[in-house]
Structure formats: C-alpha cells, structure tokens
Structure P
Amino acid sequence: MSDKRHWENIYGARQPQQVSWFQEHAAMSFKFIQDTGVAKDAAILDVGGGASVLVDDLLNAGYSNLSVLDISAAALDAAQARLGSAASRVKWIEADITRLELPEASLDVWHDRAVFHFLTDPQDRQRYVQTTLHAVKPGGHVIIATFAEDGPQKCSGLDVVRYRPDELHQEFGAAFEFVKSEKELHHTPAGGDQRFVYCYCRR
C-alpha cells in the first residue's frame with residue numbers, strides 16, 4: 001500500500017479527534033512559531049498539517065500567509081470543513097513532501113509535527129532536508145517535532161524513527177543552526193502517552 005493510500009484510509013476510518021496525534025490546541029507548535037518573532041504576514045508552512053488545529057490558532061492570532069500541506073486529501077478536507085469560510089484564507093497543498101518542489105526561498109517558517117519521524121528511508125530524509133533547504137529563506141525558521149528517544153516505536157501501524165535533539169539536528173546538518181529544543185508529553189485521545197521532542201533551527 002502506498003503512503004497516500006495508507007493515510008487516506010486512516011482519515012477515512014476515523015474522525016480527526018480520534019487519531020492519536022490529535023490536539024485540541026497545538027500549544028507547543030504555536031509557541032515556537034510565535035517565539036520566532038516573525039511578522040503576521042510571514043509565509044508559514046505546516047508540513048503534514050492535515051486536520052490539525054494549528055492553522056485555526058494561527059488564523060485567530062492574526063497570521064495571514066498560511067499554507068497547510070498533507071499527503072491526505074481527506075485530512076485537508078476535514079480541516080477545510082471545520083474552518084468553513086475561513087478556509088479560503090489558507091493555501092492547501094495535497095502532496096508528498098519528499099516528492100514536491102516548493103518555490104525557492106519562499107518560506108519564513110517551516111513547521112512539521114510528526115511527519116519527519118515516519119521517514120525511515122534515509123533517501124526520503126535526504127530529499128526532505130533538501131526541500132527544506134531550498135524552500136526556507138536564509139535566516140528563516142525550521143521547527144520539527146518527532147517522537148523522542150523514549151517515544152513510541154510505531155504509529156498508525158507504521159515504523160518510526162525516534163530522535164534525541166542532537167540526532168535530529170544532525171539529520172539537517174550545518175546549513176541549519178540549532179537554536180533550542182523542548183520535550184512534550186502528549187496525551188492521546190485513547191488515554192496513552194507519547195513523548196515528543198521539538199527542535200528549532202535557523203536556516
């Protein structure tokens with residue numbers, strides 16, 4: 001089964017609030033983006049944003065140049081239905097981030113909560129990093145969250161790669177300046193716990 005079919009099946013079988021990564025508010029992600037100090041019209045991309053409520057929180061805070069990318073059309077449809085008329089204020093991109101060419105130096109902020117850890121193939125990780133390097137402006141901000149070293153070994157039936165902050169930064173290399181990291185204990189809708197690590201770098 002292709003990655004796209006897998007995620008379409010996940011979102012076709014469950015409501016957004018039933019998936020393990022659901023958050024009522026993406027507080028940690030929002031804080032990292034806010035702490036970058038970018039202007040409200042800065043170009044912000046949420047990679048794997050799908051049905052996440054981060055875009056709602058950003059819109060409500062006045063951010064106006066937002067894009068949400070996901071491999072699953074069903075996930076993007078769910079977010080647009082939730083936002084209603086406000087969905088027209090967001091650019092929606094249905095694509096596989098490891099197979100996509102974004103405009104050069106077009107982004108001020110790259111945010112990803114829980115896509116990168118699904119990239120178990122080193123070539124996919126390399127393509128992802130090259131896309132980030134190409135698309136983020138010099139001086140731009142890159143915020144990546146993955147399962148921490150003591151997080152789950154699988155998610156939604158798929159293997160994942162777990163990271164310490166230094167390991168995650170090493171994947172991106174010297175072109176990205178490490179700024180800080182923070183751990184998060186995420187409580188899933190089913191009552192479980194998942195440990196995440198957030199890393200913030202500058203391009």
Structure Q
Amino acid sequence: MKGDADGFSADVTCRVVGITYRQLVYWDKTGLIRPSIQKARGRGSRRSYSFEDLVELRVIARLLAVKISLRAVRQVARYLRQHFTEVVRPLAQLSLLTNGKRVLVQTTDRKHLMDATAEGQLAIILAVAPIVQDLKDRVAELRATRPLTVRVAGREYTAVLTPDLQVGGYSIEVLELPGVVTEADTISEARKMVSEAVRLWLDASKPVEKRRLAR
C-alpha cells in the first residue's frame with residue numbers, strides 16, 4: 001500500500017469523478033482517456049490515475065451529461081490534442097462551451113473561440129476551474145484520516161486509518177503502541193486487524209513484564 005501519494009485507483013477514480021467502472025475501462029481500452037500513472041497490464045493488474053486524469057474524466061462526463069454524444073466527445077478530445085499541442089492536458093486546462101450539440105473551446109490567449117464539432121448553436125459555458133476545485137474537495141475528503149477505537153483486554157486503543165487512494169484500503173497506526181502498524185481493505189477488516197495487532201503486542205510484552213517483576 002505504499003503507492004504514489006498522488007495516484008488514484010480505478011475504484012476511487014470512479015467515486016470521485018462520478019462515472020461507472022465500465023465507462024472507465026471502456027474509455028481506457030478505446031484510447032479516450034488512459035491512466036497516466038499506471039496502465040492495466042493484463043488480468044488482475046491495477047490502473048492508477050493522476051489528478052489531471054480525474055479532471056479530464058470529469059470534463060468528459062459533463063459533456064456526456066449535456067447530451068454530447070460519445071462520438072462527438074472523441075472528436076473534441078482529438079481536436080484539442082491536435083490543435084493545442086502547447087497545452088499538456090487540454091481537456092483539463094481549457095474552457096469549453098456547449099449546448100449539447102456544439103462544443104467550442106477558448107483559445108489560450110482567451111481572445112477567440114474555436115469550434116471543435118461544427119454543429120448546433122452555442123448556449124452553455126463549461127468552465128474547467130470549478131471542476132478542478134470540486135475534485136480537489138472530494139479528494140481531500142476521501143484522503144482524510146479517521147480514528148477507530150477498539151477494546152482489547154479491558155482497555156481501549158485508538159487507531160488512525162489513512163486511506164490509500166491508489167491501491168485501496170487503509171494504512172493503520174495504533175497511537176498508544178508506537179511501531180504497531182498494519183493494513184486493511186475495509187473498515188470492518190481494519191477493526192479485526194487492529195485488535196489482532198494489539199493482542200500480538202500484548203502477548204509479546206508479557207515476558208518482558210515478567211522479567212521486570214522477577215528483578
């Protein structure tokens with residue numbers, strides 16, 4: 001669970017962006033948006049997405065939500081990548097305007113609009129900045145640590161769960177027992193793992209306590 005702190009697993013990506021896993025995989029396989037940190041390499045491998053990937057995925061999801069067809073979205077993505085080569089991630093950095101049929105993009109000098117689909121009429125402004133902020137808020141919420149209290153041998157212990165957004169699950173540290181660290185995939189599993197780790201620590205410390213008493 002010691003992956004890139006800025007990476008996001010496929011599951012977390014879907015939750016943050018608001019799309020289905022099926023969409024995510026299909027867009028990857030068809031080349032619309034591929035994970036930039038770690039690509040899938042056969043069955044059982046993990047995809048890992050960057051924050052910029054999340055922004056581009058949310059822009060695509062918003063375009064689809066206002067009835068832009070997936071075919072048109074592909075055309076827009078291809079157009080931006082071909083005509084805005086000076087922009088590393090055009091879908092994540094340029095402002096788009098659409099009414100569900102036509103998509104215009106604001107040029108980098110902010111003086112002109114260029115038609116990326118050549119259909120329909122202009123009506124709705126789709127700004128990327130609010131999308132970026134919303135995604136940052138969602139990521140911060142998912143990344144926040146959470147306390148977990150367990151009771152072992154008549155005493156309460158507090159564990160701190162740190163979500164791993166790239167691999168999934170949690171890294172866990174027991175505050176009262178420095179050095180007691182474990183991992184779990186779910187909250188319920190975390191409770192079991194913490195209880196087990198505390199019991200093991202207590203069992204290991206018993207001989208030490210006996211030797212101290214003998215002295």
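Can you rank P, Q by distance in nm of label points 7 Å out along Cα→Cβ at positions 104 and 168 and just name the one with the largest value?
Of structures P, Q, the maximum of distance in nm of label points 7 Å out along Cα→Cβ at positions 104 and 168 occurs in Q.
Assuming 1.38 is Rg/Rh (Cα atoms, Kirkwood Rh), for residues 96-183 alone as calculated from a single structure, say which of P, Q it is.
Among P, Q, the structure yielding 1.38 for Rg/Rh (Cα atoms, Kirkwood Rh), for residues 96-183 alone is Q.
For which of the structures P, Q does the calculation of mean projected area of the Cα convex hull in nm², for residues 80-135 alone return 4.7?
P
When distance in nm of label points 7 Å out along Cα→Cβ at positions 8 and 40 is calculated, the result is 3.9; to which of the structures P, Q does this value belong? Display every interim value, and only then the final one.
Working: P: 3.9; Q: 1.8.
It must be structure P, since only it matches.
For which of P, Q does Cα extents along the principal axes in Å, calculated from the coordinates, equal 40, 39, 29? Walk me through the intermediate numbers first.
On the way: P: 40, 39, 29; Q: 87, 34, 29.
Label of the source structure: P.
From which structure (P, Q) was helix-only ellipticity at 222 nm (-39500 (n - 2.57) for each DSSP H run of 4 or more, over all residues; to 500) calculated, if the value obtained is -8500? Numbers along the way, then the final one.
Working: P: -8500; Q: -14000.
Answer by label: P.
For structures P, Q, calculate distance in nm of label points 7 Å out along Cα→Cβ at positions 48 and 64 and state which one comes out highest.
On the way: P: 3.1; Q: 2.5.
Evaluating distance in nm of label points 7 Å out along Cα→Cβ at positions 48 and 64 on every structure, the highest lands on P.
Where a number appears in this text, it was derived from the coordinates with a stated rule and is not lab data. These figures come from a predicted structure and were not determined experimentally. Cβ atoms are built from the backbone, for glycine too; each structure is taken alone.
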